[in-house]
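Coordinate-derived values only; no laboratory data. Since the model is a prediction, treat every value here as computed from it, not as a measurement. Cβ atoms are built from the backbone, for glycine too; each structure is taken alone.
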Structure 1
Amino acid sequence: MSQSLLYAFLIFAVVMFFTPGPNNIMLLSSGLTYGFRRTIPHIAGITIGFAFMIGAVGLGLGTVFLAYPILQTILKYAGAAYLIYLAAVIAFSGPAKPSQESARGPMTFWGAAMFQWINAKGWVIVIGTITAYAAIAQFPLNIAIQTLISLLVGSVSTVVWALFGTALRPVLTSERLVRAFNILMAILLLASLYPVFMDA
């Protein structure tokens, strides 16, 4: 096993998972709007869904995308459309009231897990992980290591971002402030689409 490459991958994973992106922005907004406890399924969906994605692509699903490049294009633009929809939902979200508990809520486990497949930043991380750090160890041990590290770093990152949003709840106490914050998060979410359209 290449220890230097392993350390390099750890740095790559920390930087990519902790920097702002669609997942982290949505977790921040969800933590503020719904609180940490109600955001846990969203956290779990991102963490497990993304680790599964790395494992699946690393073990051969990536060859499907090489054989049918149109699938990547479809996923890219479907992801962009969904992010625009999510940005609109976030922008119009205010603080959750008790009467709205059953009407709306944070993203579900399955919704968050499936979102990883249309997340532009997610694909950048997956491709970088599978290609640049393939020599960490022999196949398929390298995929197992990459998946495990992504699971661990992703768990810490998602929890931190959700807790950050939750910590803002006592500060952003008025409905107007929460709405203003969510509009800012929606704008940042839309800004995360920049690489998608620049690559078009």
Structure 2
Amino acid sequence: MKTLFLSIILTGLLSPIFSQLKIGDKAPNFNLKNIDNSYVSLDKYRQEKGVVLVFTCNHCPYAKLYEDRLVVLDKEFKPKGFPVIALNPNNPVTYKEDSFDNMIVRAREKGFTFPYLVDNIGIYKKYGATKTPHIYLLKKEDNGFIVKYIGAIDDNPRDSENVSEKYLVNAINLLLQNKDPLVAETKAIGCSIKPY
């Protein structure tokens, strides 16, 4: 009995200390430093129809494979009311490539058209993000931003020319028609987040 009790306690202690947002949950606000040294909050986007929130970084090969696609997504959907916001939750002590200075360089090299924020306070925990990249598609409603899609951008990280399922694009297009995404959750594929 003591062993079972200890096992239950240890399991509770070792389980993640953050919750995974679910479809329909209200998205937590944040106020994080952008690569231009300004601060960007989710509340700043209240005039938009929604936001494509992506937890990403510089060093992860999967994150790198999706950088150009994120720029294309932002250029296509920002004018329609769904801009991209990128957050880097990785500790630069673990990967120097993920430092703030290197974020500035990477954004310039890749021509980012969206904010690239440093998440050094653990916003990713409030969302439940575990990978880079990890997408949270949010729709603006009366009571704030509501989570409508969570997961991967599409089904082919390695080859953008041979994507069969454009999960994120399909979800945004349905939201623009005032319909819920047919596929609301997929598995995020990428590198594990390296916390501060």
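Assorted remarks:
- Each of 1, 2 could give helix-only ellipticity at 222 nm (-39500 (n - 2.57) for each DSSP H run of 4 or more, over all residues; to 500), but the derived value -24000 comes from 1.
- Source structure of the calculated read-out (mean count of other Cβ atoms within 10 Å over residues 49-56, 20.6) within 1, 2: 1.
- Source structure (of 1, 2) for semi-axes √(5λ) of the Cα gyration tensor in Å, computed value 27, 21, 17: 2
- Identity of the structure behind 22.2 (criterion: mean count of other Cβ atoms within 10 Å over residues 145-152, calculated), options 1, 2: 2
- Largest in relative contact order in percent (Cα under 8 Å, 6 or more apart) among the labelled structures 1, 2 is structure 1.
- Across the set 1, 2, distance in nm of label points 7 Å out along Cα→Cβ at positions 89 and 169 reaches its highest value in structure 2.
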